[in-house]
Structure I
Amino acid sequence: MRSPEIALITASQMPKPDLDTGLLVEELGRIGARAAIVSWDDAIHWANVPLVVLRTPWDYSRRFNAFMEWARRVDLETRLLNPFPLVRWNGHKSYLLDLEAKGVPVVPTILFRMHDPQAAERLSDISAASEWVVKPAIGAGANGAMKAQKKDPALARHLADLLQGKDALVQPFVSGVAETGEVSLIYFDGRYSHAIRKRPAKGDFRVQDQHGGTLHPHEASSPELAVGSAALAAAPACAAYARVDLVEWEGKPVVMELEVIEPELFLRRSPEGLRRFALGLKAALNGGGSERES
């Protein structure tokens, strides 16, 4: 079988349908690039594929070590987008502390390391917000996230359970998420492309569609764009694609997540964004950066 010019990476076991990557294959074909959707754990000689692009490896957080070792090897054998140093940095949500240290406004975040013997004491010492969210430091799709009152014993138990085998984050619950949701800004080669607003189902705080969340059009504001650009500038390498998720905290947009591994890019909602991404990948295939229409 002839190797594709561009491998768009997915997972062999998908938690939900991928509604965008097929569109990207078609758009790449229209502009003269031969692409195929391939699972990252397929038996492929990756050195024969000129460009490997992470798109929907949505099982990576459950198979984290295996995925990271695969990405490291592929990055050595051919061109991987996004590049492995950026992927490695983004795989653990402690990157939020890196962004904060560089002056990027983020949701207040406390990192708990695995087997932290003072975890319960540290949790009880947290002040300010009455509701908190505990989540794995390596995770996706809000899996493993729990929201509860700070004094609820279930919150401490959940944190203790997580810390048996992984690091965890504790963040104040951003109450506005339940009302207005999150804003996702999509970037290609560092340039803003389009935005979407994600709202949770009534009574929930998770905006992901597998939890009942819904998508809505959004026009990004100047303050949102400023925070998104600052987040990308603070990352350790340039991203061929990225999604910056923002929420309102104390009346201002702050970063909830910066995703450069396998973010949903909502290409089906933006034909212009779909074309921008395809042109950028074709340019990367030819050894350059982004390619623009004249």
Structure II
Amino acid sequence: MDRSLRFQPGLAFTLAVVLSASGVSFGDEAEAPDGLRPGSTIEIPFTLVEVPPSLYSMIRGIVAPPTLTFRLPDDYSPAKSYPLLVYVPGNDGGPKGNIHNARTITGHRGWVVASLPLFKATIDRGEQGGGIIVSFEDYPVLAKAYRTMLGALFDRVPNIDRERSAMVGFSNGAITLGVLVSSHDDFILTHFKNFCLVDHGMFHLTDLHKSGAKEGRYLILVGDREDLGRELKIRQSRLQQDAWQMAGVDVSYRILEDTGHEFNEPQMKIVGKWLRDEPASQAEPPD
């Protein structure tokens, strides 16, 4: 697959409009022919022929092109390699994900960051949550959409360090990561080695003993503030850590103090430290 702008003038025009509207200037075309300039934010919209409707569109009953958004670091150079962080949002995922959260996790330098929507095969509004919760039956749709969308990003930015690249999911996004990893998605496990699941998805991490999944590094974050199912989430997070560590998988969990079902800047800083292998503070599990 090749979605390079030089071979798709129509898409190039769309991206140029997006960049211009966001205040990003291409400058000298010979200097940055694809708009890959330090600090630039780029949107890649997809047609419904290329990917299915997003969960956002299905839940809200509207037509919104599924869009991948990515940002280059302020120190970007095509001569260097950078890890990629993909943030997978919660709730209905929105039409474009949440690039702000991705940028907050890593900061403005050293990482390419991206975000993208959520996907489901069907919506059953009689289910818990009105049908919004991602499940294993949605894997074929998720796999196709994410392979297509992230594949376009890897085509556009080939200097990605896969060994350091990560995916972070919150709530429904964490479930999405659990489904992709536990289904042994070859594309995801080949391009990413670090996975952080925030306050959900711990019940979906299964079958990590196979190569690919076993070679990954996993962090489960769970808040300590009481709400429905909180004790079960904490117990399951501890169980996942202990069971998979016994099998030789790098899985750890951390309890976030005074935190409920939320993912704000203080929690994002903890994830950033984990990505950089820096010591955590409040996020250590109890003895």
Structure III
Amino acid sequence: MSTILLTGATGFLGSHLLKALLNAGHKLVILKRSTSNAWRIASVLDQAISYDIDRVPLTQAFEDQHIDAVIHTACHYGRNGAPAHEIVDTNLMLGLQLLDAATFFNTDTFFNTDTFFNTDTLLQKHLNVYTLSKKQFVEWLQQRSAQIQVVNLKLEHMYGSLDDATKFVPWVISQLVQKVPQINLTPGEQLRDFIYIDDVVSAYLTTLNQTARLPPFSEFDVGTGTFTSVRHMVELLKTTFEAQHGPTHTQLNFGAVPYRDGELMQVEVDNSALIQLGWRANTTLTNGLVKTIGTLQ
């Protein structure tokens, strides 16, 4: 059993990770704010040691118990016109504080979450500050890997239950739930690697269990390796939704929204290093959407 410090535990990914790590028998320490909405983890919150970092120093968690590994998932996507300093405070400065503490208190491994392709480029227009802050932190991680083992997990477009309603997949589902007359979309030719949340969590567990085999700094693309057009994804989502909830008569209006400047039409994913560790993506897109939509009932 390891003692793991987890950030972002109240978020989509973090909440799933928290439950999986607890089920695996690990001791969990979570950092959050006193104002954080913990609805996703209410059923297991009492099974973890929790610190409100707006009330106590971040280092308190390291002083109170030896932390074997840090799993850092907290991030700021920069939605709703958030100022640059707030984004940098979370994506770079918080990460550096954690990295400093983990190094000082002799933590073995630092797992970082790089969600560039999961920031909903399908919806958001202003990602420059987000991507810059995340890339800068990875550079710091590379520099510090002489002092602490670093595992950088680069996530593709994950989806599943308990996701933020502003993300692309739950946003489309919400439109179908509301039975809006039409959903205006781009032509939908962009290719993305959609990966179900359980398979993302499995990637963390796999790398956590294999740290002895890993070098001081390693990176893993966490994706299925299968590319799906946005158009096909939305059409399959609508078909799956209607199979469970009946006809919506919502029209998918592809082409109503132009591609944004610099639209990324295809991502590059190489999950071979993760597969070599014994990991597999076990959830097909169809099954993942069935599970996701099924949680609405």
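Couple of notes before you dig in:
- Sorting I, II, III by distance in nm of label points 7 Å out along Cα→Cβ at positions 110 and 198 from high to low puts III first, with the largest value.
- Entry that produces 15.4 once Kirkwood radius over Cα pairs in Å, for residues 150-261 alone is calculated, selected from I, II, III: I
Here, each number is a calculation from the coordinates, and none is a lab measurement. No experiment lies behind these values; they were computed from the predicted model shown. Cβ atoms are built from the backbone, for glycine too; each structure is taken alone.
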